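We did not get these values from a lab; they are worked out from the coordinates using the rules stated. Small disclaimer: the values here were computed from a predicted structure and weren't measured. Cβ atoms are built from the backbone, for glycine too; each structure is taken alone.
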Structure 1
Amino acid sequence: MIAPPRQKPTFRFAPSPNGPLHLGHALSALLNHDMANLASGRFLLRIEDIDLARCTPELEAAVIADLAWLGLAWEQPVRRQSAHFREYQLALAALIERGLVYPAFMTRGEVRQRVEEAERSGAVWPRDPDGAPHYPADDRERSDLERRQRIDVGQRHAWRLDMGKALASLGEPLSWTESGDGERGDIAADPGAWGDVVLSRSDAPSSYHLSVVIDDALQGVTHVVRGLDLFQATSVHRLLQALLGLPQPLYHHHRLITGPDGRKLSKSAGDVGLATLRASGLSAADIRRRVGL
């Protein structure tokens with residue numbers, strides 16, 4: 001029997017154009033590029049622009065300029081999530097059909113109030129690995145009739161994964177293969193730690209969790225190289241891959257670049273961007289040295 005052709009190792013860097021790239025992004029982009037070259041593989045660029053309010057063409061152009069300045073080259077065309085909303089919606093529809101997701105009507109303010117009331121009374125509210133409280137059970141326990149009535153009158157809602165049903169639908173425990181800077185080897189996944197995660201919002205047709213696993217599968221990504229801050233989220237991604245019948249890539253979660261206060265660099269915190277460093281006279285080689293490469 002002739003063996004099927006082996007898939008070429010495929011890596012991707014997937015920034016969101018909602019602010020300037022910083023040194024943490026540079027580390028991730030350079031690692032993906034270098035590891036792809038070392039494996040004689042493919043290096044892809046994906047623009048994660050689901051948030052249409054914050055992601056702009058101007059910021060995307062700045063991202064591409066920064067990556068080109070670093071000396072990176074990627075395959076064309078660049079995949080933009082904003083051009084693939086239908087693919088995410090089809091995956092969501094499949095999960096809805098199986099009864100694994102439900103419409104969630106509570107606002108952030110209502111959730112916050114419920115959690116505060118419970119904690120004031122002495123209850124311990126479950127929280128996910130990032131510290132965010134789990135979504136209350138109210139909407140999960142509503143009848144199908146009440147859900148339809150609320151949707152029919154136009155009440156805004158998100159779609160959340162029913163974590164209990166999703167886990168019950170699996171035949172065996174989930175895990176992933178990890179080669180990064182933290183734990184290594186076969187890692188047991190724990191999706192339940194995240195509660196009923198959001199898969200789609202009223203103002204965004206897909207969540208990060210849903211879109212990233214679909215993109216990786218459709219682009220043939222074999223190696224996911226990203227920061228350790230997403231290590232725990234891999235449990236959710238492995239669950240969605242199993243539910244949707246998607247292939248499982250290998251994972252490599254790398255160290256984070258931190259500031260003087262020990263906090264990881266962040267766009268929202270206004271940490272210095274690559275464009276500013278470039279304007280100050282630093283070279284691409286200087287950036288490599290700064291991120292330890």
Structure 2
Amino acid sequence: MTTYLIGDIHGYYNEFISLLKKIHFNCKKDQLWVTGDLIARGPDSIKVLCYLYSIKDSVKLVLGNHDLYLISLVLDYNINNNYNKINDSQILQLLKNEKIIFIVNYWLKYQPLIQYDKNKKILMSHAGITPQWNNIKEILSFAYEAKNIISGKNNKIFLDYINNENYQVNDWEKNTLIGFKRFNFIVNSLTKMRYCYPNGTLEMFTKKAPNDILSKTLKPWFWIPNILYKKYTIFFGHWSDLQGGKYTPKKIIGLDTGCCWGKKLTIYSWEKKQFFSKICKI
């Protein structure tokens with residue numbers, strides 16, 4: 001069995017399938033880890049979701065911020081039975097597809113925010129692991145809390161809360177947060193984080209590469225010391241401006257290489273320690 005890890009696919013189905021053929025991926029014996037953001041921006045989000053669902057037993061997936069947005073819209077449709085608030089034509093195509101609604105309701109919303117392999121010492125989330133967390137058991141517990149909420153009865157209320165850009169929680173406050181604030185921080189850390197202040201507090205707005213920002217106080221989350229960054233190999237997506245491994249330490253591997261911006265879709269073979277990529281056209 002080979003373990004492959006792939007960056008944000010963003011609806012680029014043809015390039016995704018071409019890359020799987022290039023590495024001779026076999027869903028009957030190989031395992032595919034996906035950093036989230038399966039949909040949006042690319043032309044074939046429906047095909048990407050349907051294919052991953054068809055090989056779900058071979059997939060270890062984490063939810064990205066775009067996936068959570070889709071889940072929240074499907075929940076809204078389940079309740080209100082209309083699409084009046086949706087202006088994005090690509091998202092509308094997803095919401096009007098009965099199979100996609102089924103996949104979201106019965107598979108996607110049950111996916112975790114973290115994947116973990118104890119033997120291989122691999123951790124994967126969409127955005128990374130915040131420097132404010134340094135205990136693996138606690139991190140897995142926090143992610144499990146969020147998963148239970150996302151797939152639970154009150155998920156619509158909580159997902160509306162994290163989609164409110166005017167109210168975002170950026171400090172863990174030494175594990176004293178409760179309720180909405182706690183859920184908000186967990187989701188922000190695992191699906192939206194890029195930069196932090198030196199004390200680990202999240203900065204939620206800056207997206208550029210480290211060499212392109214003027215701030216002397218902001219640091220990429222992985223530049224702030226954390227014992228876990230040396231104990232585990234951490235895979236993440238979300239941040240295409242990093243240009244792969246240009247800025248990251250040895251055991252921090254960013255797999256979002258900008259497929260939706262006309263750059264590359266990238267996959268990594270854990271056993272071979274080798275990258276494979278496919279140029280994407282926009």
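Given a computed value of 36, 22, 19 for semi-axes √(5λ) of the Cα gyration tensor in Å, for residues 35-186 alone, which structure among 1, 2 does it belong to?
This figure was derived from 1.
Could you tell me which structure in 1, 2 was used to calculate Cα extents along the principal axes in Å, for residues 51-138 alone as 56, 33, 22?
Attributed to the structure labelled 1.
Could you tell me which structure in 1, 2 was used to calculate semi-axes √(5λ) of the Cα gyration tensor in Å as 34, 24, 19? Write down the numbers at each step before the final one.
Values: 1: 34, 24, 19; 2: 26, 24, 18.
Working through the options, I get structure 1.
If Cα extents along the principal axes in Å, for residues 99-194 alone is calculated from each of 1, 2, which structure is the one that comes out at 49, 34, 20?
Traced to structure 1.
FRET efficiency 1/(1 + (r/R0)^6) of positions 91 and 227 (r between Cβ atoms, R0 = 25 Å, to 0.05) computed as 0.50: which structure among 1, 2?
Going label by label, the one that fits is 1.
Distance in nm of label points 7 Å out along Cα→Cβ at positions 43 and 235 was computed and gave 3.4; which structure, 1, 2, did it come from?
The value was obtained from structure 1.
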